[in-house]
Each structure stands twice: as C-alpha cells, then as structure tokens.
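Please treat every number below as a calculation from the coordinates, not as lab data. In this text, all values refer to a predicted model and were calculated from it rather than measured experimentally. Cβ atoms are built from the backbone, for glycine too; each structure is taken alone.
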Structure P
Amino acid sequence: MPKPVALVIGASRGIGRQIAIDLARNGYAVVVAAKSTEAQETDLPPSSSKHSTITSVTREINDIHHGTATAIPVDTRSITQIDALFAAVERLHGRLDVLIYNAGAIWWSAVESTPVKRFQLMQRVNPEGLYASIQAALPLFARNAWRGRIVVVSPPIYSRFFRGKTAYAMGKVGMSVLTKGLAMDFVRQGRKDMAITSLWPAVSIESAATEDMVRNDPSAQKDLRKPTIFSDAVLAVLNAPAESVNGLLDLDEDFLRRTCGVTDFSKYAVVRGSTPRRIMPASFPVLEVEEQDDEGRRMDSVVLRGKI
C-alpha cells in the first residue's frame, strides 16, 4: 500500500518544518518545498534557525526520523516554478493527498511606511502563490477521485487583524477568502471528500521571525509556543471528517480544545512553566448571512464567454 503524499510549501523552518516532520512520522511521503535549498552546517540547524533549509529538513526526516521526504525548491512568486513543483510531485509519487501552504512574506507596518514594492511582494507570495498552488493541485486531486485536503496558514477574518499591518492583512485575509470560496465550490460540485481549512496560531510561535524579537528582548521568549502545537492542530484537521473542516477558519489552540479535548497546553510553552499570552480574540464574527442562498441568478464568466 503506497503512502499518502503530502506537499508542504514553506517547509524550511519553524511551523512548516514541524508539519513536514510530523506528517512523515505519521506515515506520509512528504515533499518539502521552499526557496532555501542548501544546508549551511554539517550538523542539523535548530528548527527556527535561518540556516534551516529544505535540504536539512529532508535530511532530518530521512536520516533521523526514518521517514520518506524529498526536497524540491520553489519560489512561489513564479507560476512557472509552482507548475514545475506539482509536475515533479506527480512524477515522483503519481498522486497528491494533502497540500499545506505555509509560504509567506511579512511586513508589519502602517500603510505610509509600507512601500509599494513590499506590498507587491506580499501579495505575490501570499494570496497569489496560494492561488497558483491550488490551481496546480486541483488536477492532481481530480486524478485522486477528488479525495484530498488543503490546509492554509491564514487567519479568521476580524477587524483588529488589520490594525498596524494593513498591507500584510490584505493578502492574508485574501487567503482566508479563498478558503471560504473554494470550500463553497467543493460543496456545490458535490466533492464530499475534499476540504480546505485555514489555521492560525492563537499564541506567537517560535520561528525565524520571532528570533529577532527575542534577540532584542529576551523576556519575550516567555510568550512563545513551540511549533508542535500548530503541527498537532494540522494533523487533527487532516484526521477530522472533511465536512467538519471544509471552509473552517480556526486557531490551533481552539481547534485542539474543541475537537481533541485538549485542556492543558503547558507542554507547548517554549519557557517551561510560563503561560504565553494569547494574541487572538476569544471569538470571531460569523461571516454567513441569512440570505446567502438567495443570491439571485448566479453569473459564471466561463459560461458567458462561451456564449459570445
């Protein structure tokens, strides 16, 4: 029986690395994808180190965890490279069961201090890279009789998320909109074994991004969690019935508490005995409205163009 195949985009360090490792430990053949390719140290670098690459992560999975992993470089700003990545997955494994999109560009600042080039970079890596990846993935899921899962690292939609990081939020919220919209497509098309879910950390997670923060303020480490909490939530999503997670925008902690009965999160704290500060609200707006199924005549540009 061949192993199920998971592609993790943005798997060189932090959350993505941990997800790739834990998928491999749970029986998946994992394709590890990101821009960084060459391990720069003989010893394996720490998970949050900027020296961690898809090469070192793949070596860690194969040599230490005795799993199955392949490293394939990809720059998600390039549709050509994304298409080549999925073609390589098909050549290697002939199938795709799980797509994790963790690639991301980040710049948190006010609009006036966010240059247009920085804004464009975030849009290309975040929503556009995700969209192109999903477009490339759907034919593989179709060949798998429309059985598969997509997990996106993007947040629930609420107003406070926009504050102080509008340009970043525009892309990340766009990713969550894509999750909601594609989930509706799956339902309308009767694809009951397909699901797309967005997950976001409830508490800041140790990563290359937080490395600089801790360097400037060592006390900030007490407010960090290990990336294992996010990976555990991803695995729980993948093990849940498709209909229960399709279109879901959730937080790692909340999903684990609600569906797995987890009440003690102390093992995830980077500083033992600390209680990391939650950075996300306790509840979120409900996006659905009563008249959503009474939208009138639905337009389809493909159909309209075909009649011209």
Structure Q
Amino acid sequence: MADDTLTTIDPDDDEIVAAREEALEKTAILIESLPWLGKFRDKIVVIKFGGNAMVRPELQRTFAEDLVYLRYAGLRPVVVHGGGPQISAMLDRLGIESEFKGGYRVTTPEAMEVVRMVLTGHINRGIVRSINDLNPTLALGMSGEDAGLFTGRKRGAIVDGVEVDLGLVGDVIAVDPEAILTQLDAGRIPVVSSVAPDVDVPGQSLNVNADAAAAALAAALGAEKLVILTDVAGLYRDWPDRSSMLTSIPADELRELLPGLESGMIPKMSACLDAVDGGVPKAAIIDGRIPHSILLEIFTQQGIGTEVTP
C-alpha cells in the first residue's frame, strides 16, 4: 500500500535558509542582466580569444559556455583568435627561433608555415570543437583567407624611432564581411583565425595581429561591442600601481597614454581605438583568466576590465 505520509520541512532550517538565499542571489543576477539582454539582443559582439584563457582547459570550457549562452540569449557572437603561446611552443619544438620587435612576432617564410598550421589547423578546430561539444550545430571555423574575408598588406614596426622589418607580418587593410554575415544569419558562431592573404604578393599569406584583425572585423560588421581577452585585469594609468586601473577611458585620453604603455599592451589598446574610431560604440579589454569573464563584462553593471568609449 502506498505511503501517503506528507513530507514537511522546517522553513527556518539553516540549510533551507542558505539554499533560499543562494536562489535569491541567482535571481538578482538574472534581473541585473535584463537591461543588457535588451540592449544586445540581435547585436553582433566580436570577441578576441587568446592568452592564458586559450591554453587552460577549464577556461576553454567556460569560454565555450559563455559563447553558447550569448547565442541562446539572442546575441550574435563572432570569435577572432590568435595563438601566440601555441605558435611559440611549436616553433621551439621545430628548432625555429622566435623573435619579437615592437610587440609583434617577426615572421619568416618558415615561421609563417608554422603560424598557418597552428592557427588554422589546430587552434581553430579546437575552439570550434569545444563550442560544438555543447551544441553540435553552432560553431563554424574560418580563416581570414577564406571567401575574401581579410585582405592584408605587409607592415613594419617602429622601435626606438627606427622602422624595423617584421617579415611576413601584415595589417588588415580591407574586410569583406559577407561570409560572416551569412553564417550569423544561419544562427552559427563564426570562429576566425588571424591569417590574411597578401594583396601585393599573390599566394603569400601574412601573420596578422589578432587584436587588430578583431577590431577591423568589428568595424566592418557594425558590431555593438569588441571584447579582447587579456592576461591582465585591465589598463593601468600608472603601472605597476594597481590602484590606478581604469574601468573606462575615452578614446582621446587613451591616445595620449598609448605611447607610454608597455609594448605588449600597445597592440591591444590600439585595437580598441581602431574599433571605436571605426564606429563600434564600445571596446573592452578584460581578464580572460577569470571564468565567465565575458558574461561578467556584457551582463553586469560594473563590467570587468577597461572599456574604451568614443
């Protein structure tokens, strides 16, 4: 015979009270996200993925979760990635010396083959796989060489007032966003590796800084926001004074600070400036070492990291 005894609970039990408080905190977070869900719904957000977030498996997983959440919430995320640590590791394994000038990797023809192999053949597939493990129909891998997406031109760098040769390193000088828009309209998340064909030398590929490529793509897509994942908490007005971190900075003020920044920060902050100058309403650098940092940046009032505004 079935037991019809009713189970009762004590509403003042410590475990019940703690569970209720935790549920209320989660509800408050959901309510806080409401205005941002409205602001970003159907809008394109370009996210540059790199640094420690790319090499730590647990951060790869939370990054993929963030992207799927954004897509389910009605946003249209696009990923652009580099792969500096992985490229350096492969070059070391193959006995090819790595050299940096002005914050950029000097890329010989031999090194360029490794760059293409690592970025498009290994990292891109890994990011796509981590997203598709959560939903097998969402992510699609692309290269900047596909469908005329990027057009590049070789560039040098200024070091101590002198221009130096960087080899097969280039800037994105043109973007054809049609292929990306087609994938977004189909409900997919495009994942783009930062390699571009050289407009001046047919058949030659260029290693393009992923921050700059993300900025160019964000501007061409009319994105609502550019988010660059970094290995630091944000931009500091007076590094290493940690109390000098800026949560927001206007573009003109950033232009004044730019020459005095550390070399590794200059490409990232220059990319934020390029995006804002290209019509993107906001660009941010955030700490990719923090799990779910993308959701914190987009869906909370305080955000995380440093935001650049026009």
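As an exercise: Cα extents along the principal axes in Å, for residues 161-256 alone, calculated from one structure in P, Q, equals 51, 30, 18. Which structure is it? Spell out each step's value before the answer.
Values: P: 51, 30, 18; Q: 47, 42, 24.
Only one of P, Q returns 51, 30, 18 for Cα extents along the principal axes in Å, for residues 161-256 alone, namely P.
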(message) Please compute relative contact order in percent (Cα under 8 Å, 6 or more apart) for structures P, Q and give me the label with the greatest value.
(response) Q
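Looking just at distance in nm of label points 7 Å out along Cα→Cβ at positions 265 and 289, which of the labels P, Q belongs to the structure with the highest value? Could the numbers behind the result be given before it?
Details: P: 3.2; Q: 1.5.
Evaluating distance in nm of label points 7 Å out along Cα→Cβ at positions 265 and 289 on every structure, the highest lands on P.
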(message) Starting from the value 3.7: which structure in P, Q was distance in nm of label points 7 Å out along Cα→Cβ at positions 33 and 241 calculated from?
(response) Q
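So if we calculate mean projected area of the Cα convex hull in nm² for every structure here (P, Q), which label has the highest result? Spell out each step's value before the answer.
Values: P: 18.5; Q: 21.8.
By mean projected area of the Cα convex hull in nm², the leading structure of P, Q is Q.
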